[in-house]
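Only the coordinates and a few stated rules stand behind these numbers; no lab work does. Keep in mind that this is a model prediction, so the values were computed, not measured. Cβ atoms are built from the backbone, for glycine too; each structure is taken alone.
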Structure P
């Protein structure tokens, strides 16, 4: 697919189609997937499995954004019938987020084939957990067709989620950047929560030091607002702005890279952020007008964040500086976003209320992150026996 300098990798779907899991032949299968569930030739797994006489594909399931990926963030998706295959498509981001028993009736196995992004906030891991639990209750085999972690398998960053703050944007007590593939995460979660061990159709050729753009695989945006690998790389930091009333760039062509608010002087913001001297990153002042989401159709001042040396960027520190500086420079951005039950969305993203409370108290970024290293070291030990791929 790409040049000879890129690592040759077969994802789990390719391995499955090459005969890598003969135990699934002749089985009645359900498939949880979205547009990222493709083979190396950009062919969708739904069409490939439906046309393959070795498999009996019976039902489809779609996560947030839908099975075909056409729904915006947070928009509930209705059940439907797939126009290409005639199969039922059950929504796992609508009336229910957990497969119901009647959806699984008649199946032998439930497959999961979605490109995750390697960041705790993304909802695909929650969909995986709910599906794995439902499969266990129904006595079904749960199968993960493994795919690369786009950020590689070595990056660990952020705090460990407090289970009291578990939610659909953070379901497991793992760090923000966990360095796991979906298959590795599924095995770890199952072992730690007493679930049957899932079958993982492992990749071939992937190593932990591989970012996605170092592979010979085609990139398909994992959600409508993560069009590029740069956006995914910045997501651990800039997604925290979803907890504030400023714009995180939704409604622009560079979501999670462009950010700001109507009352921001972009030049002052860029200069303020530059003072922190964060390695590997730069800030360009700009004006922008989101077409939807926060501050839609309103001119905003802000910055575009540039990745210069992504391996050097202290992502969580970047996110915390953005929160602190935007709240200080923009009165419109000082309001924390709250849900209907009064829960602060930043607390759910952070898996704790400590970040919000510390920012309100004027704590420094260094003070906020001071005790995170111990949690990361403990997590590295927890995950060690579940790592399938080498450095």
Structure Q
């Protein structure tokens, strides 16, 4: 982990909440407009696949953005790059508000994502700077649970705005929220990277830093394990509104309540994670348990969907369990991934995010090409769970070999 850990600090509740909201910028930018996706498609006269592409572009933007911020965080500290990123997010949100075509909406989403990427990379680096593995695992779990306020409230708020003000007001709200976070961050975010530990910014040094992290097999395997779990989540996010509104005939408001319920399931999974670790279950075992449950739900849904029309209650219940299982995985896997890094945690955080979101975008897009949208989610849970377990196993095997030697 980063060298600056010798300056460990206690994180205030206010700082944890702020870091969570900053991290949730990307979730907010996705979840707020989910109920409006079918309406946007109709309004600008494009297909559902075109609108789903706005999510894929957003994920690619997050990947690119995280790659950019890594060297900047290690050169200029944690605070300045974060503020610049939030400002870029505000700009992208405003452009989306006035976009008149799918092309401009895609451009706006790309700019939004590049800005939101700072919110993903910086909090990880700040926590890694200041916390031990046990403490960082706890804080990452707390961050995830606070972040879940976004998917609980955002679709409901988005659905309300869609009905009363149209879909453009949703992006207007994103612009305002971005402004609030900018002011709050300017006043409250500390810089946890001391000046004497900052690296020299150059193309050569940046490339060298990324190459050093790519040579860390354990780090890369943990990163890939997280990428496939994240891909499963994004397939759920991009496809769920179409499943529940077109296949099951729910209204945008009704869908927002189901989406919020699944977010609550994710929070429950996070609370279960904390409980299991208090009962002395190791971080690795909790992750394995989560992946097994998630994959099993995928298999169950595939079988049930193949047999015949699965009822809304059955589909929704199984889906909630599968999503809730992710609460056992995300915080712990992030902590393990960052703990495998010895230096340059800013670059490591950006590389982790860049690879995870790029893989998620690519895999999620190809899964979205499956003709039957009701098969997409079960297949994603199953395939991504298996791939995640594979790379987690490789990482643990590598660690065991090093210990034996």
Structure R
């Protein structure tokens, strides 16, 4: 059955708006229908986090904080605590990352050194990697900036996954990139590739390995994270390395679930609503030369194709209907797909640029759609850009 979709653009004149990411629910978990957005007026080089009420009027404005290149992609990674008492957001720069927790009951805030791409839905402490290292490797502007990473890439025992504890006001490294390399199933192949890079670029060099992109299931019981270098610039001549790993809340039971390295394909992995399976774009198990949307259990077992869609966008499954998938591409095409029939039910086209062509890097001239469902599947929030300002658009979903 084709869903009925009603579009509701959120009107915030003179504000460039973006939600956090397609894997992070921006709606308050207390069913109040409040909503988090990050905004800037473009010209001030400062941003804010807005809390919008059910009428989409501004209830709170948090910040300001400096604009970094990642803002134009994922805002300030603004997120809620499970009881909706606190809001968390990135408040520093790539060279000096900080996370702020704002208490909505009394207006107080705590800011700690560290980084966090959304609080776990199960609550504190936070667990994350260095968002800045992605951009230093070239993720933003496709240029290599080793001077902008807070920790040298080759100091693999000094970067990885950190724990952010607001009650203790601490930020501690708890699992390093070196530890991941030492215990990885493909360690020997990685060390050979590392040796080859050193032979070309010097003994102080090597693969640009890191841990990055922690993504939580909506239950907050499991995370996925990447181990690799797949955002590093091509000029370094490194093989593309991207392993999707999963772990429990306490970083136990680490498994490799997707291998998108050394010529294998895969991108944009997240969680299914059941919290047990992942989905993303990967190799078609029947035709490995093709890409499809696939799913796999968090243990790494039972990899299978969900549908033939191959845009490489950001797929997400409805919490209300396990057979309804929504995905996008970089040009604003949004598709609603029936997974039983492997058939597009509905296609929408939203503007993603106020310019005639995409500019290089992460800038205010382009926005990614990143469709994300609310908790019960009745709404989808999506980024659009009808003019020079990014705009969030809500979609009401009915069957």
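Structural remarks
- If helix-only ellipticity at 222 nm (-39500 (n - 2.57) for each DSSP H run of 4 or more, over all residues; to 500) is computed and equals -2000, the structure in P, Q, R: R
- Value 0.7, calculated as distance in nm of label points 7 Å out along Cα→Cβ at positions 78 and 94, assigned to which of P, Q, R: P
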